[in-house]
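Okay, got some structures for you below.
Just so you know, all these numbers are worked out from the coordinates, no wet-lab data involved. In this text the structure is predicted, and so the values were computed from the model without any measurement. Cβ atoms are built from the backbone, for glycine too; each structure is taken alone.
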Structure P
Amino acid sequence: MDESISGSARFDDLLAGIAAEAEAADAASLDADIAEMERASRAEARLLDRVRAQREVTLELAGAGVVVGLVAAVGRDVVVLAAPDGDWAVAAGGITAVVNPGAGAREALSASERLGLASVARAWARQRSVVRVHRHEAGPLDGTIDAVGADFLEIAEHDPGEPRRPDAVRRQALVPLAGVVAIRRR
């Protein structure tokens, strides 16, 4: 009888070991599946979706330094920030790095989140805001946006501390939207 009890105990131990190995394999498989789903999710995430999920962000800009601000809006090709030195409309193509981003991403859901740099520039043109236009491989332009076309903006250059008046305008310039790094509104 002692042999049958010890045989039964060994059999129970064997079954317990097999069950523990199966549970460990299932847990490892689940962990691997979760990790693969996270990798797949990251592979599909877009830069602006990551920025859209942030409350505050630090962006390095091509030729325009670093801007830190609260994320006011993110469109299809633009990030609008409220920063201490003014409001910024940063073209996605002008971002060289997002510094210390938080986790997560959020896709554009509403129609307003699909608007772009041209939409922001049109709004600021309607408000007659004084702006500084930072451009790829060119110096900034100060003035007022007079009009925005399909692929350009027209700026009346004048001193940033003055309102747009005909006698204050130094020159008019058409700037391709593709050449805009960012627009800062004071």
Structure Q
Amino acid sequence: MTKSTRLWELSDNIQQLETAISDLQEDETLSEEELENQLQQTFNKWLETGESFKVKAEEVAAYIRHQEALAEARKAEAKRIQALAKQAENGAARLRKYLMAQMIRSDVKKIDGTTVKIGLRKKQPQILINVPPEELPDEYVKVTYKANLTEIRKLLKSDSDIGWASFSESHEYSVTIH
């Protein structure tokens, strides 16, 4: 089995060859001819490795596309199955309402069957709020705070010298594949 060179290995090789080219240019012990020969050989290896890197990067990008297409197909299948599950849930809910309505109509509160036990119980009454939430007393209101990151980003871009927020030092990248 032939071992395929990995993208990170090619990247390492490119960096090593660039360092080697730089070191050769600074090496004063080599004659002009030796320097030219070694630079040419190293430069050729660097070009070959660069081409291999591009080919491998294209292969990785093609595999990414494949994985993304697979993910989309699986999401579509999940939606289809979710729709079927929702249909089953709705059917069960309709039958549950029907059973409840018929038990109330027949004034039956409990059934001890052979395979299932059915009980009818009264729920707590629903709470109806007759005013907007802003008019409720404070002890009956939940308040949630959330940072407006869009506005904070604008502020930081215009004046980065605020003490309560800053940009992170790390840089994130994304790859586009067309």
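Out of P, Q, choose the structure whose coordinates give Rg and Dmax of the Cα atoms in Å equal to 28.1, 112 when calculated. Structure P accounts for this read-out. 1.5 is what came out when distance in nm of label points 7 Å out along Cα→Cβ at positions 84 and 100 was calculated for one structure; which of P, Q is it? Structure of origin is P. In this comparison of P, Q, the computed figure 18 for relative contact order in percent (Cα under 8 Å, 6 or more apart) is attributed to P. Comparison across structures P, Q (criterion: distance in nm of label points 7 Å out along Cα→Cβ at positions 28 and 156) gives the highest value for P. Here helix-only ellipticity at 222 nm (-39500 (n - 2.57) for each DSSP H run of 4 or more, over all residues; to 500) was derived from just one of the structures P, Q, and that gives -21500; the source is Q.
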